[in-house]
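Chemist: Quick heads-up: structures coming right below.
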Structure P
Amino acid sequence: MMSSLYPNAIPLQLQPENDSCINVVILTKASESCFPLNFHVASELIYHSDLSTFSHLARFKKIDAVCLDLDFFKDEASLFLLQRINNPTLLSIPVFIRASSNKDIEKLIQYSIDDFYVGDTESPILAFRLHKFLKHAESLAHENKNQKNTSVELAFMAYYDPLTGLPNRQLFKERTQESINSSIQNQFSFALMFMDLDGFKAVNDTNDHKAGDWLLCQVALRLRNCVKKTDTVARLGGDEFGIILNDVENKTDIESIAHRLSYRLGTPYSYKGRHLRIHASIGISLFPEHGKSYDTLIVRADRAMYSAKKKGKGQFCFS
């Protein structure tokens, strides 16, 4: 079976892995795989086209084997394999490489790859070698099942908020840096939002302790439904949330999103027959206009949030 990968997908909880199936990542930029995978190995195929984000994928997804199509990466492959050697988690994942010429593969032999094939993609030899490789990966996966599941759980705990399932402050910082790098490379801007809930303390003080946790989860759900899948919503701590709006065109679009967020969060919440009401003060900083680093952008957005709070409930301000 095949599954598409959304790099910024937010898992609400860890899903149990299928013990009878191994997860195989196909690293390629082609619309169709150059690997003959129509044989009987129980596997889920995950197509991924960005070597720089593979380590992030490996944190939160059990990966049992990697098939790298060298024709589409060339020099990028050397850096990827070098980083793999220095990362015990990545090094434990078997890698198979397909190349069109011996010249392409020769410089990669030193990087502890598990198997490779040079030649025609239609050759039955490639199918045979690939089948043997994946059967070996399947065997290793069953041996290391408990260890891999534990590492995925630890990674989830380190990068996600256990209450809401949103990215935490650490992952938010990393996502911001990824957006900075992409913006520089692709010549676009993005917006960083920092928000604080107005009236949340009163909800906690006047209701049972579960009301506050329930409300934070509802806020997380409403925030996610207000932005694109490629954007990031994070819980930064307490009743503070952050949002990265990627590839925004202008301030008018950002203002429209800010108005939508304010309206949605300000709509009453029904909890055990009672209506709970909160608002959000939102501060906004823009890359590169207000800063070119995470620290600068988050500080500017934080200050803008306090300016919004002084204007009243449910307001937003740009830095």
Structure Q
Amino acid sequence: MSDINKKCPVCGQVQGSNKNSITCKQCGFEYAFIKYSASDKTFRVWQQNVQENKKRNSPDLETMEIFLSGDSLACMNYESKELYIFRDGEEVQHEQNVISYSLNDRNSAILYADGKLRMSGDNSYGQYEMEKFTDVKKVVCGPNSSYAIKNNGTVQISGLVLTHEIETWTDIENLVCGSYHILGLTKNHTVKIAGDNINPIIADKISKWKHVKAVCATTDASVALFEDGTVSFAGREKDLRADVEGWRDIVSIAIESAYTVGVTKNGQVRLAGFCKPFFDIMNRSTAAEWKNVTKITTGKSSIAALFQDGTVKIVGNFSGDIEEIYNNWKKNISYR
């Protein structure tokens, strides 16, 4: 006879005490709660079936991206086109058929596969005008502004326009925003910069970046990750975040107010920069101890990582209930 487990061995969903249930309500695995079978052979077959379904139901971490603000964490799965947004004290927001998402501490934007755009948050400068844009492939939220990268590689802006120069750019694949500048990563892996009172030395350095894999920006600095795994910093002289210039074998980068953050090929986190502890509620420097990391992201003064086991971790100045977010993440994202 069969015994009944309380949790599905594939996805971990709590089933309850219904002994008549043979199908998991979350992942659909049949006979998910059978612990013992009539023979050792059938039990081994069942165990193999569990492992195969675990692999099938686990998210592909390579297709996932995480986003962090001062009080929320979001996860985008580009393969399944699913977006999950975790906020303190609120129900998990689950959006389907999403192809692009962006957020900051004041705004968020969702682009659906059917071309529909939806903004939320502040609209003091008319950021919501972006909802009227068409033929968009990627959305980006900047300070008091929203940016749409069109399918033809041009950029359309709503809200406070930093400079109209951005609207003359072509072949743009991605945009990242500081407080007073914006970078555009092109199809040929070079970088454009525009903004207000940009230091010509910094602008010249950025214009010479080639073979760029990714860029990121914060209030007063920019960072590029090159295809060979090296990193370059553009910002103030003697800024400790510039120590990234000596990094090697980096696969993911991010930057925030105190640190530049990188992930190496072997999943180790590297930090460049410094923050006095009394400015940091949850010491961000502890992120350097993280291992088995696949993706990294930052908020204004915080760091989050996605690990190889499908879990996440947040450190820094984050106002949300982290334990609640971790629990909701495990229920909705992590099946391992």
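Chemist: A value of 24.2 was computed for mean count of other Cβ atoms within 10 Å over residues 191-198; which of P, Q is the source structure?
Modeler: The correct label is P.
Chemist: Given structures P, Q, which gives the highest value for relative contact order in percent (Cα under 8 Å, 6 or more apart)?
Modeler: Answer by largest value of relative contact order in percent (Cα under 8 Å, 6 or more apart): P.
Chemist: Looking just at mean count of other Cβ atoms within 10 Å over residues 167-174, which of the labels P, Q belongs to the structure with the highest value?
Modeler: P
Chemist: Can I ask one more? Name the one structure among P, Q that helix-only ellipticity at 222 nm (-39500 (n - 2.57) for each DSSP H run of 4 or more, over all residues; to 500) of -13500 was derived from.
Modeler: Attributed to the structure labelled P.
Chemist: Then there is this: Could you tell me which structure in P, Q was used to calculate FRET efficiency 1/(1 + (r/R0)^6) of positions 63 and 215 (r between Cβ atoms, R0 = 35 Å, to 0.05) as 0.45?
Modeler: Value 0.45 for FRET efficiency 1/(1 + (r/R0)^6) of positions 63 and 215 (r between Cβ atoms, R0 = 35 Å, to 0.05) corresponds to P out of P, Q.
Chemist: A value of 40, 23, 18 was computed for semi-axes √(5λ) of the Cα gyration tensor in Å; which of P, Q is the source structure?
Modeler: Answer by label: Q.
Chemist: Comparing FRET efficiency 1/(1 + (r/R0)^6) of positions 199 and 311 (r between Cβ atoms, R0 = 35 Å, to 0.05) across P, Q, which structure shows the greatest value?
Modeler: Looking at the calculated values, the largest one is P.
Chemist: Using the calculated result 0.30 for FRET efficiency 1/(1 + (r/R0)^6) of positions 71 and 287 (r between Cβ atoms, R0 = 30 Å, to 0.05), pick out the matching structure from P, Q.
Modeler: P
Bear in mind these aren't lab numbers, they're just calculated from the coordinates by the rules spelled out. Note that this is a predicted model, so its numbers are computed, not measured. Cβ atoms are built from the backbone, for glycine too; each structure is taken alone.
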